[in-house]
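Multiple structures are listed underneath, in C-alpha cells.
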Structure I
Amino acid sequence: MASQAFVDIAATVERHDLWRTLGWADIRFRYRRTILGPFWLTLSTGVTVLAIGLLYSGLLRQDLSAYLPALAIGIITWNFFNTSVNEGCSVFIGAAGFIKAYTIPLPIYVFRLLWRNIVMFLHNFLIVFAVWLFFRWELSPILLLSLVGYALMVAFVLGVVLLFGVLCTRFRDIPQIVASVLQLVFFITPIMWLPSALGSHHWVVEFNPLFSIIEVVRGPLLNQMPQPQQWLIAIGCTLLSLASGLAFYDRYGYRVAYWL
C-alpha cells in the first residue's frame, strides 16, 4: 500500500493549476490597489541591502564590491527561507476554512505557499541584477549550479513546512518558538557577515548546516564553486528534511482537520 504522503504529493503535483492559481491570487490580494504591487517588497529589500551594505562594509572593513553582492544574494535567499518557514508553521491553520469545507490534498496549501514565495524571490532577484550592473563581477557557467542549489533549498523547505505545518496545528506555541530561533540563526549564519571575517576560525561556520544550504545558491552566482562538503551537507539536510516531513505527515496528517 502506497504511503499517504506520496499519494497526496502526487495528487498535488497533478493539480498544479490549483495551487499556482491560489498562489498568484495571494500575491494580487496582498498588493491590490498599490502602484508597484509586489515590487514594493523588492524596493524595501533593495533599500535594506544598500543601507546594510554601506554601513557594515565599513564596520567590518570589507571591500564593498565583494561584500554587497554576497549580502544581496544572502538576504534575498534568507528572506525566502525565513518567510516560507514562518508562514509554513501556520499554513494549515490559515487555511482552516478551506480544509474543513473541501476535500483536497493538504500539500496543495504547502505548494501554494512555496509557489507564492518563489515568485517573490524572483521579484527580489532584480536586486542582484542591479548590483551586478554596478559592480560587474565575472560570470561563468558555474552560475547554473545555483539553480541546483535553489532546488535543494526549496526541497529542504518543503520538508520543514510539512513537518512544522502539521506539528504547529496541534501545538500552537511552536510558531513563536520557531520565529525566535530563526532570529538567532540569522545572526550566526554568514549573511550580514562573511566567513572570511572570522579569520583562522572560519571553520566554525561549517557546523551551521544552513550556511551550506545558502552557499550552494550564493556561491555559483558569485562565480565561486562551493566546496564538496557544502554540497554534501546541503544534500544530506535536504534528504533528512524531506524524510522527516513526509514521515510526520504520513503519520499525523489525517488528524489536521480535527486539530483545527
Structure II
Amino acid sequence: MVTQLCDLGAQVILLPAVTIEDPVSWQPLDMAIRRLSEGLYSWVIFTSANAVTKSFERLDEQKLDTRAFGRVKVAAVGSVTSEVLAARGIRADVVPDAFTGEDMAAELGRGPGRILIPRASGAPRSLLDVLELAGWIPEEVVAYVTVPASPDSVAARTVKAGRFDVLTFTSGSTARSFAEAVASPGELGLSADGASARAVACIGPRTAEAALAVGFRVDIVAAEHTSRGLATALVEHLKHS
C-alpha cells in the first residue's frame, strides 16, 4: 500500500500500530492442520496474509506440504492473501470482491460442512455467525496474535504533532492499538465532534466499526477492501476536498 500511495504522489508516514507474535501454544493450529490433512474440512478460509504464513510454517513443521489440502476448497480475503497462497502453490477457489461475513457466506453458498478459519486472536465473531446461519460449522483457530507496537518513534511523534492529512486503518486491531498507544481521537481532533480538517480512512466496514468504537470519526471506507481499494478511495476523497 505504501508503494501504491507513493506512486500516486503521497508522502507516507509508516507507523506500525501492531506487531505480529506467535500464540501461546501451537497445539490448536497443529491439530487443525492434522485434521485438514485427514480430509475433515470442506473449506479453509484465510482472512489475511499473516494467517497463510503462520499456517504454512506449521505445515512445514509437521513435515506436510500442499498435499495436505487434498480436495478441500480454499477461500482468501483480498488479492494480497490470494497472492501469498499462490506463492505457496495454492490457488484460491474464492476471492470475494468485497469482504464481510455476508459476502463470504454468499460466495460459499449453504452448508453443511466444516470450515477451518486460522486467523488472529480476538478477531470479530461476525464471520462465524453468518457462516453458522448458512448451515456451516466454522472452526476458528488462532494462528497469530496482534500486540500493540511501541509508539516511541519519529513517526509516532510526527503523528502526535498532527503533521499528517489522512490517517489510514487497515484492521480493527490497528485502530484499537493506535488509540491506545499513539494518540486518542480527541487528541488529534478526530473524534465525532472534532474540528480537524484531517480525515480518517478505513479499508472496510469491519475496520470502520472498530475505529468508531474507540471514538474515531470515519470519513472514508474503501468499497474494495484491499490496499488498492483504499488507495483509490483516498484519491477520490482528496479530489473533492
Structure III
Amino acid sequence: MFLAYGASHWAAIAVLAVGAAVLVAWGRRHRDTATATRVSRVLALAIVAVVVPFQIYVLLPGQWNPRTSLPLQLCDLAWMAAVCALWSRRRWAFALIYYWGLTLTSQAFLTPTLDGRDFPHLDYVMFWGLHLLVVWAAIYLTWGLGLRPDWRGYAVAVAATVGWGLAMLVFNDLAGTNYGFVTAKPPGGSLLDLLGDWPWYLLTELALGAAVWALLTWPWTLRRRRDHRDGATSGTAARDLPRAARGHRASQPR
C-alpha cells in the first residue's frame, strides 16, 4: 500500500533529483548542438510512450470514470506542452511547461494522489512516469538547454490558465464533474481550505499563483538585462580601442 513519504515515495523523489542533475549536466555540455535536439525529441517521444497508453487504459470500460478519466487536468495539458516544447522549442510551449511543470506538476511529489496503489502497480508506474518526465522536461529545457522565461511567456501562461479554469467551470457544470477543483474543494481536505469559500478561493489561488510565477520570471529578466548591458559595454569598449590606440600612436614622437 502506498504511503506518503514512505519508501516508494522517497524513491520517486530520489529518481527525480538524480535524473534532473544528469539532464542539466548533459544539456549544458551539448547545448546548441544537433545532439541536444535529438535527445529533446527522444524525451518528447518518451512522454508520449508513457502517457498515451495510460490514457487509453483509464478509458477502458473497467477503468472508465467520467469524473477522473478525461484528460482535462492541468497536468494533462502540461505533458502536451512538454512534448511540443521538447520537439519544437516554441516559446509559448516552453512558457507553459516552465510555469505548469515547475509549480503545478511538481506538487505531485509533495502531495501524491495514488489512493494506496504502490509499486509495482500500473497506476504507480504511470503516475510517477508522467510527473517525472514533465518536471524533467521543464528543468532540462531551462537549466540544461538554456531556454529562459520572459514576461510575454508569463502572460501566455496566466491567460492559458485562466482560460482553462473558465472552460472547466462550464464543463463541470454541464457534466457534473469537478476537474481542477474549480467547482468545489476536494472532499478530503487540502490547502484550498485555507483560501476561503468558493469562489473566493479561486481568486486567491489565481493571485498567489500569478505572484509566484512573477517571482520565477523576474530574476531571469534582470539577468537578461544585465547581460545585454554588459555586452553593449564590452562592444563599445572594443570599438573604442582602435581609436584610442590610433590616438596613442599619433602622440608618439616621430
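We did not get these values from a lab; they are worked out from the coordinates using the rules stated. All of these numbers come straight from a predicted model, not from anything done at the bench.
Give the label, chosen from I, II, III, of the structure having the highest value of Rg/Rh (Cα atoms, Kirkwood Rh), for residues 5-116 alone.
Details: I: 1.12; II: 1.02; III: 1.00.
For this comparison of Rg/Rh (Cα atoms, Kirkwood Rh), for residues 5-116 alone, the top structure is I.
Using Kirkwood radius over Cα pairs in Å, single out the structure from I, II, III with the greatest value. Write out the running numbers ahead of the final one.
Details: I: 19.5; II: 19.0; III: 20.8.
Checked I, II, III; max of Kirkwood radius over Cα pairs in Å sits with III.
Please state which of the structures I, II, III yields 39, 13, 7 when semi-axes √(5λ) of the Cα gyration tensor in Å, for residues 109-164 alone is computed from it. Before the final figure, lay out each step's value.
Details: I: 27, 14, 7; II: 39, 13, 7; III: 29, 16, 8.
Here the read-out was taken from II.
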